[in-house]
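Take a look at the structures listed below.
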Structure I
């Protein structure tokens with residue numbers, strides 16, 4: 001059975017998500033609709049990209065992903081369908097795809113299909129659903145519109161290596177108040193190697209000098225740094241949650257875009273020995 005996923009900033013208190021699902025089922029009854037998230041911060045492409053890039057690889061090939069965050073089109077921002085690694089992604093070409101994928105996508109087509117309504121104020125329902133159902137039935141992407149040469153790029157917040165330090169930033173705060181940075185395990189290992197280091201993000205007393213494997217490696221209430229399933233460096237408080245003693249974001253005063261710096265300890269100097 002075909003799978004269509006939904007990610008949006010529409011929340012769940014209004015009718016919007018139900019309307020999208022109803023439109024899908026009206027066109028394709030035999031389909032699995034999976035909610036990735038509808039709690040994306042309003043109009044926040046960075047948040048949406050982080051959630052989507054860590055969810056879509058777990059789905060089987062052939063899955064169609066609808067991106068209902070900043071879905072409006074204009075003269076410079078067409079609606080597109082992106083094909084990558086056997087998956088399809090439908091959304092507005094506003095730069096979000098450059099945040100979802102690190103590599104070049106397989107191909108991209110502009111959506112030029114004939115619509116069943118003149119209403120374009122709700123593109124996730126009135127435009128994306130028709131394209132998604134076409135693909136979920138086994139239709140070709142070439143039938144949806146003309147091929148484009150490239151996608152719009154958006155400058156992402158990548159870490160910077162300068163001398164003996166990595167300057168990173170907070171890119172996500174999850175439901176528990178855990179802080180996710182943009183420093184990857186690969187970058188950490190290639191930069192730190194066998195040297196000591198300090199992870200700094202505020203007061204010196206909060207610095208972390210050890211990478212652990214999981215939360216429980218430290219006592220309850222203690223701060224901890226580790227590389228999560230996403231491959232990014234995370235800072236957390238063991239068993240700390242917002243409203244229940246405080247998560248890392250609350251207790252350490254960290255928010256999205258705040259700087260997190262990893263500083264290498266000086267290499268011990270070697271004293272020449274004369275004989």
Structure II
């Protein structure tokens with residue numbers, strides 16, 4: 001569950017000292033999948049420094065981040081040295097690497113590998129197909145609706161992280177993009193939208209699109225139906241400065257507004273298998 005105090009501590013992890021980016025994990029004991037991708041977004045969107053220093057290097061959170069290649073992905077996204085590849089295995093949970101994609105074909109190539117991993121960890125063919133299709137729909141939205149709108153500082157970028165919890169038989173999945181957010185995307189076709197929360201709720205309904213002539217859509221509607229009907233899961237979305245939890249009917253419950261983000265989205269969904 002979202003907690004504003006945790007978010008404040010999360011956003012305080014990166015700080016700048018002279019020409020060095022300091023990443024202070026000394027007081028952090030746990031990071032969820034959503035928090036990891038939010039941290040990734042926050043660092044890449046706000047910092048340009050060529051060197052970074054990790055503080056609290058010996059704690060379990062840093063070890064976990066190294067194992068999922070967080071620093072490697074961060075290094076690639078910021079053009080700064082990463083920490084190299086590391087093992088994907090773990091006793092408590094199987095780790096699926098964090099990855100960042102600049103182009104849709106890169107994601108499509110990776111999705112084929114994810115299908116194989118889902119089946120290796122014991123997911124049924126039906127569950128694998130639903131998750132794979134859901135991931136593709138969200139990624140398609142990110143690349144399609146932000147075409148020509150990506151912030152010049154970052155450019156096209158979609159980060160993903162998937163975590164398996166085998167004892168609970170759960171997957172937690174987060175896709176975070178560096179686009180313009182739901183409200184700005186939909187405003188041209190739906191000019192009366194009042195805020196990001198309303199835009200999130202609209203995006204989850206059938207036949208909603210930002211395309212000219214109101215053709216297309218249904219990507220996030222498909223995700224919602226899959227998560228709640230086929231996968232017995234949960235869904236939350238951050239768009240720009242607003243975070244909302246989604247119910248099975250597509251209605252939103254506001255978790256936070258006024259977050260220190262001016263663009264981008266983060267779609268997080270958990271599933272039981």
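So distance in nm of label points 7 Å out along Cα→Cβ at positions 21 and 181, computed for just one structure, reads 2.2; which one of I, II is that? The partial results should precede the final answer.
Details: I: 3.9; II: 2.2.
It must be structure II, since only it matches.
Have a look at I, II and say which one yields 42, 21, 15 for semi-axes √(5λ) of the Cα gyration tensor in Å, as calculated. All intermediate terms of the calculation are to be shown ahead of the outcome.
Details: I: 42, 21, 15; II: 28, 23, 17.
It was calculated from structure I.
Which structure, out of I, II, was distance in nm of label points 7 Å out along Cα→Cβ at positions 13 and 61 derived from, given a value of 4.3?
On the way: I: 4.3; II: 0.6.
Label of the source structure: I.
Determine which structure produced the value -4500 for helix-only ellipticity at 222 nm (-39500 (n - 2.57) for each DSSP H run of 4 or more, over all residues; to 500), calculated from the coordinates; the candidates are I, II.
Working: I: -4500; II: -10500.
This value belongs to structure I.
Bear in mind these aren't lab numbers, they're just calculated from the coordinates by the rules spelled out. No experiment lies behind these values; they were computed from the predicted model shown. Cβ atoms are built from the backbone, for glycine too; each structure is taken alone.
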